[in-house]
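Following are the structures in question.
All of the numbers you see were taken from the coordinates with simple rules; none came from a lab. Bear in mind the structure is a predicted one, so any value in this text is a computation, not a measurement. Cβ atoms are built from the backbone, for glycine too; each structure is taken alone.
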Structure 1
């Protein structure tokens, strides 16, 4: 039985370094996404507001509002505008929904993996910390507890950034899909009449 416990301790302690490395990678990804997301969010919402105003105008022009940059959404919107094939329009909207699921999935992984790895990084050093406490080695206890608390904080920061970005991205995607639905139906309905 002691061999099994020692084997588990060995495996568990061997997971700390990869756990900390992955946490650092996720932290850099989360911070990079957060910094870049600000401009993306403003631009996306500005274009969606322009598109919404264009839809609500009684005498909409023949052109979609011009986007400042080309994104997958603007490409799909321009393909859908004036399309007279309902089957193709539905296919394009479904295709864009799949792209959105991928985008949300990448952000959702940050929100979930950060706290999971933070907890893992908290629990792994607790064994050596308690061992140090039992032997009276305060330095080992303090070092291991510092690792435990640091990984918890980093994991929670990653999770918080991921959660906020997920909510903002979902807000954008909801509006984008509503606009694409309108564009897919408006072109085919006019032809049907």
Structure 2
């Protein structure tokens, strides 16, 4: 089941994310946020954008959200997207379901451009990062549009980031806050 996140999801989503912070270079955060910080992030995101949870038998197994791409009003129709799955649910199809729901909500908001900032390995067979995320995004229709070399250091190694982009609509509608389209979106879930 996919649903809109609530602040009560903070501890479960924080646990999913903490694995990536502690054990991988997928996230460039070094110290995992605590549940209170995660609660704040969920609340702040939901003021403008969707924050969705995939739940199986009452357990959160993944989440996705959108955030502001840049701080200028001209960028309102562009967002950065994020998705994380519980490590035991990778390759389950839930990431695709989450992103499909996210795209639906963003489309209702009048968003046209999606961007993903992805940690990228600089060496073969890196135990901290793989090509899973770039490959996942490519399968979802994202294309590579940029690369920053050696811009992140984690586990004593330098990592690149790549930017991938997906255009979900060529037409520019008025941007709507997530709360303006929430009821319409919920009826689609």
Structure 3
């Protein structure tokens, strides 16, 4: 089960059961505060309150949040959109910095599994290109960092706009920000935890 915050895109944790997932989410507050600080936001989340429950899917069982909550289908004011994009940009920046100072070989899991650094980075970048398509932003596979940065700039610009239903793309903007930020942050924390 995933516990995800609505107010802090990308701050999600998974565990077996609702209470355990919320507890795990809260233990990651100091780590998420790094992202909030980079975005220039004061981080004081307070005590968690469950405002919605969304059924999972096979994707959830695999280990990724998947279902779009109804709250993400509500109109998105410009200031909230800009705040979400600031957090997404902060996640990208911190991920890049952590990757730049991490060794190529990351500690393996208990059964010897796990990707090394360059494969984690490539996975994150390709996934965000895929997620961007759900927001109507399409780019060919990257051939350079400039290609990646161009896609991110276009995605960020599109997600910074106010939005109102009806939905014209596969995912509402609020969900695109949350899902993309979660994926970047999840692998950021994985790299930090697996540095030998």
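Work out which structure the value -17000 belongs to, where helix-only ellipticity at 222 nm (-39500 (n - 2.57) for each DSSP H run of 4 or more, over all residues; to 500) was derived from one of 1, 2, 3. Working shown, then result.
Values: 1: -31000; 2: -9500; 3: -17000.
Clearly, the read-out refers to 3.
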Original post:
Given a computed value of 11.3 for mean projected area of the Cα convex hull in nm², which structure among 1, 2, 3 does it belong to?
Top reply: 3
**OP:** State the single structure among 1, 2, 3 that was used to calculate relative contact order in percent (Cα under 8 Å, 6 or more apart), giving 22.
**Re:** 2
Original post:
For FRET efficiency 1/(1 + (r/R0)^6) of positions 22 and 46 (r between Cβ atoms, R0 = 25 Å, to 0.05), which of 1, 2, 3 scores largest?
Top reply: 3
